[in-house]
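Take a look at these structures.
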Structure 1
């Protein structure tokens, strides 16, 4: 493949200093009209459109700039811990490659019809994380990640459908979208991508920077770049029933073993088992006995909440936290946080319910730290003034200092 040229100036300055800065608390309040949603309130959007029908929003974020420049995105795609894919449609043939991609492994930006998809950009870039935070009118338990799609003219991934909700925000250049609520979701056989066999578009728009399209699950869509473009996809987690059931049963099994339940540790016994002439036949008594064991499995609402909190806050396998190279002791940590405030690391997931909080897959009781943890979880930031107010509680400062040493929180505002 030809080497991409290093020249790229469009959007560089804007990406570093957007005229529409975002912060960790920039998500609109439920009953506050928001340009992000076409002047609907989040409550109206969720009631009328969420998981129901598409919505095109012109200038959802006016003067938007891409969170990363093209070169920064290419550098990110070259990292081992970053999920990236290259999709080409050369000579009318779809091809898919998985990253990482070295500098000479991407096509030239002058070549048509190729797309680079970089997943989880919010885990690696503060501007991307801040942009994702604008969509926190949807619960964090459902928020997944921000993917950036870079495409040259004619680039796309083919007509397809997603099994989850998605906001498609244009941040550079133009992309033509065609969508349709078709019932036939059969795919073209023998392709490395899930491309619809018979795409029947019903509506069509060209999106420019700042425009956004919301699509609920299973709405067929096809986006094609008109010139060089970048699109941010804000995706939402939608575990299948089978996944949730399997993981919950595994969670119950782990808890039962950890609790050291005598009944759970008991071995299967069959003292009345007779000799058999058909050893390969499954014994009816075994089936009955196991059925009786499974029928005794019980759980409470607390078990379900604990499972969801730990499961949905578990970091993705590629996530690695970076503790400070020279961590401050607790007294110096408190002094600096009192001047700068603290924020959750962009990779940190912090959820809570009425009883416990769930930090990066681990459950802990809220008692003693409730106000601080809930405020930090909802805002992802504690101002210096608020930290000073809360620092009167030694349990709070000790906990936050522990999180700081682990790399789960950082000093200062999200920039």
Structure 2
């Protein structure tokens, strides 16, 4: 069994008692002087204006006279308010429009899908290009490999990432190795497999898993997890057009909770590159997907802790500058960006929802320990899910929330 730290135990008792939530305003009252901790809806990481959206780092336009990285020539480009599932749908619509060989298939996708990501695509592009499959994940992956090997663009959906395991053999033994074993004569690079991933607070053991770590040894695959609508659209279009098979995992709790002004034009965000979303000099925090926002909240709480836990956050640490990196592409992961950051800060905390043993953090920590050993001022630390199945009633205690991340930051900075 796990043993939460003193800070985590005290904080949970406080959080469970509404009367002590002094940093949350009640109806009709002014916010506290120290302000609110950010949530997904109020995150400063989300780009809420046209200008910031069009200047998203790494964005690369793929249409028009001004294709390429952003420049001052943005006058003709527009944005539209989208949540993450709408951005995913927009990316697939562009792919289907521009690529006559592209098809979208999976369980219930012709009806819009469980999370509505394919809503209206069958009516727009026809049932020959957007169609339902039988309930067989192995069959979905195998079919996708087959049509990709014939030169078509296959965009498959696995209804939940938890159900990708029946397709594991097809993805790891066939899709990942297809190009290698044929000496480059054949390729499954036209295959992109989309699947909703991570927790929602009540999904439990069959609907809240984070299985990205299971694919870390599958050379030939790419694994991508976006954090926001702009990222989702650009990364998905890059994944669909990448010459390698890609598993694209979409954090399901972000489908509706993360909203941005998203460029309506065709653009890509390159795979294999992490993004530094908050610059810092004293500690590196590395994460991806939903925990990005928990880490943002933890950074806010470090500098301005709620009254209820302030005594557990030393005053000497509150001015620490924390660097937050969104990994985005899990395989292959951006070793250079992370290494450069850790060599500057001397400290690293890796945060992910999957369990600790065999998680992606294990590989990252081992590599950073090797590359940055003489620069480290403290041991590399992981904040993860526990080594148990995801529980139902206690799912919120399973995931690495802001309090657990804050606790790890305090411990690492105090070492």
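Bear in mind these aren't lab numbers, they're just calculated from the coordinates by the rules spelled out. Source: prediction; values computed, not measured. Cβ atoms are built from the backbone, for glycine too; each structure is taken alone.
Quick notes on this one:
- Distance in nm of label points 7 Å out along Cα→Cβ at positions 283 and 315 - highest-scoring structure of 1, 2: 1
- Each of 1, 2 could give semi-axes √(5λ) of the Cα gyration tensor in Å, for residues 91-322 alone, but the derived value 47, 23, 18 comes from 1.
- Among 1, 2, structure where distance in nm of label points 7 Å out along Cα→Cβ at positions 131 and 243 as derived comes to 3.0: 2
- In terms of Kirkwood radius over Cα pairs in Å, the structure with the greatest value among 1, 2 is 1.
- Each of 1, 2 could give P(r) over Cα pairs in 10 Å bins from 0, in percent, for residues 59-202 alone, but the derived value 11, 35, 33, 18, 4 comes from 2.
- Which of 1, 2 leads on mean count of other Cβ atoms within 10 Å over residues 291-298, largest value: 2
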